[in-house]
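Student: Some structures to go through are shown next.
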Structure P
Amino acid sequence: MLHVNGNLQSESSSALLVNAGDVRTENGYQNGDFVLTDSATVMGDGVYRLQGDWLNSAVFVADSSRVILEGNDEYIGGDSISYFFNLELRGSGIKTQLIDAFTTNELALNDRELAIDSFSMTVTNPRVSSVTSDATFLAEGFASTLIDGRLVRQMVHDSTYIFPMGSSVGLTRYRPVDLKPNGASGETFSVGFNNYDATVNGHPIILHDSSVCRINNQYYHLIEHNVGMADADLTMYYHSTDGHFDQIAQWDTLPTVQWRVIGNDSQLSTSYQTIQVDSVSDFTPIQFALAVLTPAAPAIVGDTVVCDSNMLWTYEVTPSNAGSVYFWDIPTDAMISAGGGTDAIDVDWLSSPGGEITVYEIDTNGCQSFPGMTNVNLFPGLSADFDTTGNPLYGLFEFGNYSTGADGYFWNFGDGNASVNENPTHQYELPGLYEVVLTAENSYGCTSKDTLWIEVIEGIDVPNVFSPNGDGNNDFFYANSIGMTEKSISIFNRWGKEIYYSSKLDFAWDGTNIWSGLPASEGTYFYVIKASSVTREYEYSGALMLHR
């Protein structure tokens, strides 16, 4: 072991330090720097533990050594690019590069920040685990960059390579990027992280198409595909304190200079939220940022045909999102009576003939949706109205239709029968109380109803005259009845001789003597009708006048 309480400096071209053990410089008498100058050579498989800076302006042969920066704020500098085998960050503070550097085996960040600044740190070992950092939530190690700085990784596996990016400038953030090359045969990717609005570097976040609500104004990544042809699955991380995002966007210059979304094939939420886009093949331009899509237009649910302007009509959006505010616009001669700003409104159409209803949503991200629209037509003036005439003993009713503004009708007579005639006639077969409903409808689907109760009485109605002369008017003698289960009739001439008999419920005498087969002459005849219902028996008798 070589322990130096201060700086260790090798400054002669003939100086050769072979470290096969453990070299340690301590921040004591001096800073604890490890300094190589004037073509001096350091080599060997040992460990270098530094509390000061690594300043290489000579020849460093890493072999299989490990360099550990375990002091406070430390620098990797000098005039010569250092090729570390293993580089590990410990201690406290930030480890800052003042020159490009390479790590050929493992870069272990632990819980420290490697400030690559405007330089590059290239990890040439294609093993997935060649870059490691502390995974403790909110205490992760990360690499930070300035505008031209990059963490570079070489890849040969179809596996996920992590780029643990972050920054302590302003608000400290750990925002890694995962890249998984598909069919990798020798790919090189490099990533930078800028912890501020991309507008600062000439990529205005206000430039985007209408499908985008907003681009992340807090940070963005620079992702380059330096070597190879394979496409790659891209995953970007964010924290809930950054807000909500649902897309990855890429700066574009053709055909329009603006940010455009490249997709969201999967999204996960753990300690950090992630958005992944599969099979990204174009990493030019290199600017990538998180984005939020413009919310889709809310659909409006409600009647688009208003038949009665004297009542309130409800319109609501679907789906309704908790926390969102909704802005409605209706025709100027109508009024929102309730629900303004919410997902459902009541509209009083007043004297309005109708028109367009629009609504847009401001969601919890502050994003304004595309407008949802529906068109409403008002057709007032439809009114159903009817009356009826009829003999309750006949069970036969005529219905007079006095509806206005209607194009079609539907009658429900209450006994299982219906009609679509404008002025129907209906025969009831049983006594009872019936609800008759007329539904009037116009060509726009508006309906109006009118209702009337009618009573059909059990009994028999017997006429006293008929004229069987073949003129088609009152040619038969019959007795209408309601509720009868049995009925018979006998007709006698004035000498008391029976000339007609029937036991049919629907008998109809045409004026013929059933015994002689000859027409009965004009005159007065007498009838006896006997009938029964489920409740009682009936008997009717009287005179009948036959005219020829």
Structure Q
Amino acid sequence: MITSDDWNKCFILTADLNLAGVTLTPVGLRERPFITDTPFTGVFDGNDNIISNAVMNEPGRGGGLFGYVDPGGQIRDLGVEDVTINGSSRVGGLVGSNAGTLTACYVTCAVSGTYGEIYGTDSIGGLVGLNYGTLTDCYATGSVTGNYGVGGLAGYNGGSLTGCYATGSVSGGYDVGGLVGTNIGTLTDCYATGAVIGGARIGGLVGWNYGNLGSSLTSCYASGSVSGSSYVGGLAGYNSNGCSLTDCYATGAVSGVGCGGLVGANDGSISNCYSTGAAGLYSGGLVWQNRGTLTACFWDIQTSGRTTSDGGTGKTTAEMQTKSTFADAGWDFTTPIWIIDEGVDYPRIWWEISNNPPVADAGEDRNTPILFEITLDGSGSYDPDEDYPLVYCWQILSRPQGSAAELSNPDSVNPSFVPDIVGKHIIELVVTDSKGLESEPDYVVITAITIEQAVTEKLDETIAQIGELDPNNLNNPNSATPLINKLDAALAMLDEGLYQDALDKLRNDILKKTDGCANTGQPDKNDWILTCEDQQKVYPLVLRAIELLERLLQ
């Protein structure tokens, strides 16, 4: 990756990489906004490894370890630790300007020390400076400092962030947020916990939710303290016209002039949101200035210390910890979007609550006779959190060549199919809990065999069961031997193709000596096995062998 000739290739990191003492320049360059020099267009797979002790000094321009990743570029499964980046604009711990896809990447930095800080002027972020791409399951924990457009994860976002978070402190002049400084994109299932300090448009999650193209925050929260000079909010400093906040909350204290527990100023739409943080003088409990719409939004009048707000409904702490306060206003506790431990806590977004994945159990591998319906069994599947009901998804991954076998009711716990060709059928089961979390797949191998083979298996199993019976439960302590001899005789007939003779032998000479309990509920005078418990070990096997032979003779 030393020269730009390599920047369209695919790479995989096979071990941790310590860059202490190495002179670095960014991979992929963007010299001026929206004018690309040579971007990174390849794939960098970190393979769950870490790049550490990187120091990059680019005071005249932006950058990160990657300067610019274009829409085709991908970076995944990479950790960056103890990084120091010094640049002007579009500076990030991993990427300066991103239009590509970043998945499961992180940057961690110590709060103090030689390493561990990111400096710049505008569009400065812990992970990415300027983002127009996609960030999924990424996070940053370092302190971030800049002038404007400063965020704990991304300085400026015009793309999408899903399942991302930041925990470091953030400071700047204006448009400063715990996660994103300026947002004209979408944030879903994200959060920030670091303290945020700045001037104007300062928010615990986003400084300025900006633009009229549908910029949105959905199912997000912020818990860090926020302070600034104007338009200060626990979640967002300023929510512009055309922008939305939905199913979000903030708990951090806010201070400054023109502060709101949730939003400093709102010109857009806010629905199903709340705040609980302490609000200083010249503050609104929920919103300081509202020219937009607020729907089903609340704030805690006790913890905030504020009884007024330019919109929303103030409630006591007890009321804020009561489900009906929110459910009666239309909040979703069924899907659920929200979860509450009544009397103990405020509503929380569903994904905050630890959710272990369910476990799929496709049952034991089995042999089955061809052309007979076999029923699969997923009843051993479970969810450790008891998030029931489970949703079942079965599929046949492989079948014998030429087979047209298909599952019946593949979304049930007990689907079935009829194997039409001898051979192995590999079947996958994935279960999903009531919160939408999928299990790892489990597999069962069903091997279709000929009917002759199936009869032989059943008779061999019957012989093994009889050999384990307690002699005291037989009509004669030595009766096991003649029973086994009769079964051996039936097997010999089967080997010679004398299927009718074998069937008659089983019906007349074996079944009638084991069927009293099945017919009358107790052993009869013809039975050689004298307890129903032991008959149940033998009788169903003989009966199944008879059914198979009857099919073979049709």
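Student: Using the calculated result 13, 38, 26, 8, 5, 5, 4, 1 for P(r) over Cα pairs in 10 Å bins from 0, in percent, for residues 236-371 alone, pick out the matching structure from P, Q. Can you show the working numbers first?
Tutor: Working: P: 11, 30, 24, 17, 14, 4, 0; Q: 13, 38, 26, 8, 5, 5, 4, 1.
Label of the source structure: Q.
Student: Have a look at P, Q and say which one yields -4000 for helix-only ellipticity at 222 nm (-39500 (n - 2.57) for each DSSP H run of 4 or more, over all residues; to 500), as calculated.
Tutor: The value was obtained from structure Q.
Student: Let me ask something additional. Out of P, Q, which structure matches 0.4 when distance in nm of label points 7 Å out along Cα→Cβ at positions 276 and 300 is calculated?
Tutor: Label of the originating structure: Q.
Student: Quick check: 18.0 is what I get for mean count of other Cβ atoms within 10 Å over residues 44-51, calculated from one of P, Q. Which structure matches?
Tutor: Source structure for this number: Q.
Student: When distance in nm of label points 7 Å out along Cα→Cβ at positions 52 and 508 is calculated, the result is 8.3; to which of the structures P, Q does this value belong?
Tutor: Q
Student: Sticking with this one: As an exercise: semi-axes √(5λ) of the Cα gyration tensor in Å, calculated from one structure in P, Q, equals 106, 23, 18. Which structure is it?
Tutor: Of the structures listed, the value fits P.
Student: Out of P, Q, which structure matches 0.90 when FRET efficiency 1/(1 + (r/R0)^6) of positions 204 and 268 (r between Cβ atoms, R0 = 25 Å, to 0.05) is calculated?
Tutor: Only structure Q yields this read-out.
Just so you know, all these numbers are worked out from the coordinates, no wet-lab data involved. Only a predicted model underlies this, so the values are computations on that prediction, with no experimental measurement involved. Cβ atoms are built from the backbone, for glycine too; each structure is taken alone.
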